[in-house]
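See the structures that follow.
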Structure 1
Amino acid sequence: MANASIIEVKNLTKTFNKFTAVDDISFDVKKGEIFGLLGPNGAGKSTILRMLSTLARPTKGTATIGGYDIVKADTEVRTLIGIVSEKMIMYNRLTAKENLWFFGSLFNIPKDVLTKRVDELLELVQLTQWKNAQVGTFSTGMRQRMNVVRALLNMPQVLFLDEPTLGLDPQSSVEIREFIRKLNRENGATVVITTHMMVDADLLCDRIAIIDHGKIVALDTSANLKKMISGADTTIIKLDIPNLSSVLVEKLRALKCADAVTQENSTSLKILVHGDEAFDSVIDAIRVNGGKISSMENLQPSLEDVFLHITGHQVRDSADQKIPMAHRHFGEAPRRVR
């Protein structure tokens, strides 16, 4: 990976009256890197993307892309970037080829160049055989590949992807992740992804910035982030308790050794604990409160465990934090994470 930074962000801040959506963040993205902004909805991820893509102006701070300031040289910045928002921007009645032709014409690309580029991009996403089919007949995964490739018509150096697998089925999610890897590997595109999906960040990103309440609370590779809570003093215990109750869950949450307790289903728990006596304390608490343990295992930490450890709450817990109603169009559209 090249060492040079193609994106440099310094003390970037965005406020809406008294609400701070992005709070004094600084980071850089290396050329050719897949960089992830991971956090719950409402954390400020999409607002960061909107500022970097010149769609919203920072309240304070600066950022450059390819050496161009996002405010002072916004026109130059736009020639370097492509952006794929959560909203799928495609015309169902137009064919795949017609859609790309329409959006390509907005960039004033010469006809001969555009013809060749449309064919190349359809080949890149393996949709050549459907080039004359209406996009409205496509599967969700095919439509999302079209949505991504639309942002490549101007051959951007930096591609911004806002929640690229949101709402996709597992098969389509795998397709999109493979396509993003291919773009990065074969085209050398620098990719910045916002997501609240742990698997996307874990499988795709060279480095991940964990965002919470508009701040970067951790930034590193996935492996290094996981090492933060895989020390000798910290352990993740997975338990299956057939007679699990809400009372028992609360008793376990009250233990001094328990940093976080996640109930995965009606019988399964994950507990992030610390200390030499943690195992004994957990088992004793379950037995004292009438719980029966059918299985117990020690787990390797996940990115969600990292988030829990750093912020003290699950990604889902803050999913309903909203940008104030009057300013919602500037930031992220609030959604409930299920």
Structure 2
Amino acid sequence: MKNPEKQEVLNALSYVIEPDLKSDIVALDLVSDLQISDQKISFTLKVNNPALHNKKRITEACEHQLKRFLGDLQVSINIVPLGSTKERTAEQRKVMPGVRQIIAVASGKGGVGKSTLTANLAAGFAQKGFKVGLIDADIYGPSIPMMFDVLDQKPAIKEIDGKQMMVPVENYGVKIMSIGFFADINKAVIWRGPMASKALKQMFSDVFWGDLDMVFIDLPPGTGDIHLTLLQSSPITGAIVVSTPQAVALADARKGINMFEHPNLKIPIIGLVENMSWFTPEELPDNRYYLFGKDGVVHLSKELKIKMLGQIPLMTSVRESADCGRPAVLQEQTSISAVYKELIQNVEESLALSPV
């Protein structure tokens, strides 16, 4: 039995629709490195959403169409994230080239616990054996140094390939960069947009990150020019959007989701997280008080068909852990640690991650 021709393979794959971009994968030029030999077909396929369920669905669609038109052949597909409507440029890949996944954590408004969530995600993945970095991009309210108990530390300087580079501060297995390392903790950071954007870009380009499984970016609240600068100049894998359940926060969360879905960005949403879902007093561990409404983000997730990653309760131990500089996920054998670990498992499955 002879091998199929390249055009025959492409014709079969043209019946596979990229679910987010609403067109076939051949017309979108998402298929590359096509190899055909010994009744085996292999190729690289770029997808807009890197979540595990989406990868599985589009892989099955490709295999189905190839079998339908060409018979029983061995198929090997290398799925890679597209990251935007256009392929990532070589210039983007010069930014943090040793980092496998760059994950933005965002919120439409401040005060919903975005930084606390980011800190616990980073610390939790490091605890599982992943090589993790964290960029505190919340220019006007950098809180990550306090949450990791590194307020008194500063990045070192190291010469890499003839260039002076900053070396991240590290604690709990997480490499950390924050504008808080360079600002007086008792003074406000009063910068105009261009100055803030330049400082943040240096955290990507002038820092020696080395080889990492992932870097989390704690974005500022809102949807301003700082966000656009970061998201357009960096190869972001996807975004996690966090909100509390009440209507005001949900309205701003929608804006954040719309920002990532903008045609000039087209960054996949990995999933949503509901923070402060309910209040549980320590003396009444079985009681739940829905102070900000019930399941607001759950309903938003269903409406927008975006994966729900988890619900985090409002507990005193979360605040205490942040204040003492040790993320709550590291407080072993506690109920809040178990909640964060379940969330981390969901994120891990969505990204199909494994430690290097």
Structure 3
Amino acid sequence: MRQPFRASPPLAALLLSLAVFALPAWAAAPIETEVSLATATGTLHGTELRPDSAGKVPVVLIHAGSGPTDRDGNSRLFPGSNNSLKLLAEGLAARGIASVRYDKRAIGKSAAAAKSEADLRFEDYVDDAAGWITRLKSDPRFSSVTVAGHSEGSLIGMVAAKKARADGFVSLAGIARSADLVLSDQLRTRLPPDLFQESERVLRSLKAGNPVPDVPASLATVYRPSVQPYLISWIKYSPANELKAIGMPVLIVQGTNDIQVDVAEARALAAAQPAAKLVLIEGMNHVLKKVTATDQAGQLASYGDPKLPVPEELLDVIATFVKR
């Protein structure tokens, strides 16, 4: 029996003011609709949030980050729900912009679309996102399609945006380097020196496209044989190189208090695409919430607090970009 893909915690970690906007009392609430997309292995399920207004409106496809992160930005790896992507969609709707956010294959209501872990490839996520983009581009209700990818979803989103010819791309807490380099940095301080060298040996082999059958048991959580094909397919992509050739307007947004993705990654993305607009949001962390703490323990509460809003400047800068 095929087992669904389960992202390990190290992989999941790869997962990145203006006046407060008030919705006028007379404005109609946005229209929320469940939507779906058929794929070769099952149906993907999502939520469309559209302003209740006449005429065409722009739409944003929101792609979640790595691991078991659902359409709303919540992961079972953390206690509680932060609802970051749900709040993002609601904030965009208040600004006249529609959105679609969806559960990735194997996650939430899209669980039935899972492939076995050994059969899953990075390109499966890209193809899924490209399918949604194509669907939205053909919808007469929408004037333009922008892709907003968060964390690992930034790379998935930019590759899919190019493939399906979206009108614009927004990177939210995205990395600039290939996944092997980021994973190496993360494990350097978490493993003893001898085990870290073993990890580096495995990563070098995977980078070259070669599976490693003799992974030490202590590294099996990260490099188990069934996940190696996915890692090989993922590592070959360099986000900076992909962004360099994207050929559409780009917005790069990064929080200064993100303990998972450093500001240097956003600056490197901007350097790769000089035409892109780079916006740093003071105090924003990886789940798009403003916090004062700059350590993991201090930020943990924000990862499970749905009442903590996403910054108004985040919503405003994305809305301005989408509407330009």
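Just a few scattered comments:
- Among 1, 2, 3, which structure scores highest (criterion: mean count of other Cβ atoms within 10 Å over residues 153-160): 3
- Source structure (of 1, 2, 3) for distance in nm of label points 7 Å out along Cα→Cβ at positions 97 and 249, computed value 4.2: 2
- Entry that produces 21.7, 75 once Rg and Dmax of the Cα atoms in Å is calculated, selected from 1, 2, 3: 2
Read-outs throughout are calculated quantities, based only on the coordinates presented, and are distinct from any laboratory measurement. What you see is a predicted model; the values in this text were computed from it and never measured. Cβ atoms are built from the backbone, for glycine too; each structure is taken alone.
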